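Alright, structures below, take your time with them.
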Structure I
Amino acid sequence: MLDTLLSAIAFGIVLASVIAIASMGFTIQFGLTNMLNLSYGGVMTAAGFVAYLAVSHGINAWYTLLIGGIVGAVITLVLGIYVFRPYARRGAKLFEMMMVTLGLALVVDYGLQALSHNNIYQFTVLQSAPIHLGPVVITPTELILAVVGLVVFLGLEALLRFTRIGKALRATAAEASLARSCGIRTGRVVIVTWLLSGFLCGLAGVVYIVNSQSIGYSTGELFLPLVVAAALLGGAGSPRGAVVAALVMGIVTQVVAAFGQPAYSTVAGFAVLVIVLLARPGVIAHGASEGELTL
């Protein structure tokens, strides 16, 4: 039983790396713009499919991490400039914008369903001999994914704390109007936010399919509840909190899967999301700008 628990925790940490990358991007975007972007999962899936196509044409699977990130950044930037910002300037409120992102999510889902013919595609990475850590057995791929998650977190923390743009991001997230009055070009900061969060979204999409070794049209949307729960549990705009919450989410889902049925892990993810919203009902209304969109 102890061996099973340790293995579940190890796999939970690997899953947490995937959740953390996605939730860091989600929480940065949510914390700065106040927009609960439900199309985030669709962007993850789109980036994942581009990675799948790249691998099928002979590109090394690990190179697709960068490709997926770029795809996610471009899609998010296009949506931000040509969809989200125009709606916000027409006076769309938080709920209305959330419905817009939900509509986009459905468009992406059904579009990918039509293009993929509702198939599940295998995404395989060459495996080496498994690594034995006492009773825990993990693959080199899983270890690399955990390291990728750690590197992304450290890089993001350094960006936010020690760079000029990072300080501008934090200032705008804290109080957009005050940042504007201090000479910070908040419009450009929002664009950087879309690029950064989109890159993390696309990267997370590729990391997820590398870990699960498969992709379907609804892959990202099914994974989104865990991402949203981690972002909300960790606190909007807090990458560090998102990582801690991702560890909780990853370990909980894997322990539930190990000692129950694998299908229960998804249920556990939804349950944690519900508990988070019950415990912190005001978190969706978070915003330094009194609930207003910053786009």
Structure II
Amino acid sequence: MTDLHSPYVSFTHDEWAELADKAPLPLTQHDLDRISSLGDPIDLTEADAIYRPLSALMQTYATCTSNLRKDTSAFFERKTERTPWIVGIAGSVAVGKSTAARLLRELLSRWPYTPNVELVPTDGFLYPNAVLTERGIMGRKGFPESYDRRALLDFLQQVKSGEPHIEVPVYDHITYDIVPGETIVVSRPDILIVEGLNVLQPARTDAAQQLAVSDYFDFSIYIDAAEADLEEWYISRFRSLRTTAFSHKDSYFRSYANLTDEEATATARQIWASINLPNLRENIAPTRSRATVTLTKGPDHRIEQIQLRKI
């Protein structure tokens, strides 16, 4: 289970599943069907084996953080307000970050001390398409430079400062753009989950203020998988989107809706090879070692290995 010379404690799927009794699982298959993303299947057995123990572990970490705050306040004889416990979830396109984030939101909100759990995808911090086009980086959407990093850092700073009302931009996956004038409000949750491709990246060395998004995280998760599996999952999802999002009258990708299976596969492979794979290799995969927990998936989307950073 553990390599004495590794900074991680490693578990197989079955070893981790033995910890499931440490947490309740108040979810049904109907809940999972509502939570899961297109192309990322998950059933009660997998949720029970992996995410049930993970939510219990996260509650332990959150409780310890809360106790540390109280002890620190007592040490300084100065009362400090509780601030949200922030979780970052990173990983490649098509790896299943969104499903994992929504599932953890459901589970964590059922614990007695953290009923208010909010989820913010970093898509809302992408620059609008007009800005990306003006800068000549529309083809690098999803790469670090396509995000308003300053706005994301300011948001997290406000969250950790205990601001009661913070507005976050909304991203529309149909129009493939930021929705003008539309926001969601984050209101001092018990736990905030931040999900995105590049959330574990270190600080930019050329920045005047050398802060990383992950500096605000109390706990982080990286979802990993082999490149070949990720590519096949992406292609499968792309093909499925022809009859869902791509077919919407306002879809940015409306022209893809009528592609044949062969054309869709070729198009998806080209997008993967020219955009998603380079971003994975250059910016996403190198951040894997920065996570508190790494979940490694096999070809069938089943989590095969769990690694927990040693304290």
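Worth pointing out:
- Here semi-axes √(5λ) of the Cα gyration tensor in Å, for residues 115-162 alone was derived from just one of the structures I, II, and that gives 26, 11, 7; the source is II.
- Origin of the derived value -24500 (helix-only ellipticity at 222 nm (-39500 (n - 2.57) for each DSSP H run of 4 or more, over all residues; to 500); candidates I, II): I
- Given 0.65 for FRET efficiency 1/(1 + (r/R0)^6) of positions 59 and 99 (r between Cβ atoms, R0 = 41 Å, to 0.05), calculated: source structure among I, II: I
- Which of I, II leads on relative contact order in percent (Cα under 8 Å, 6 or more apart), largest value: I
- Source structure (of I, II) for distance in nm of label points 7 Å out along Cα→Cβ at positions 35 and 123, computed value 1.9: II
- For 20.5, 59 (Rg and Dmax of the Cα atoms in Å, for residues 75-138 alone, calculated) the corresponding structure among I, II: I
- Value 125, calculated as volume of the Cα convex hull per residue in Å³, assigned to which of I, II: I
Read-outs: derived from the displayed coordinates by stated rules, not from any lab. Note that the structure is a prediction, hence the values are computed from the model and not measured. Cβ atoms are built from the backbone, for glycine too; each structure is taken alone.
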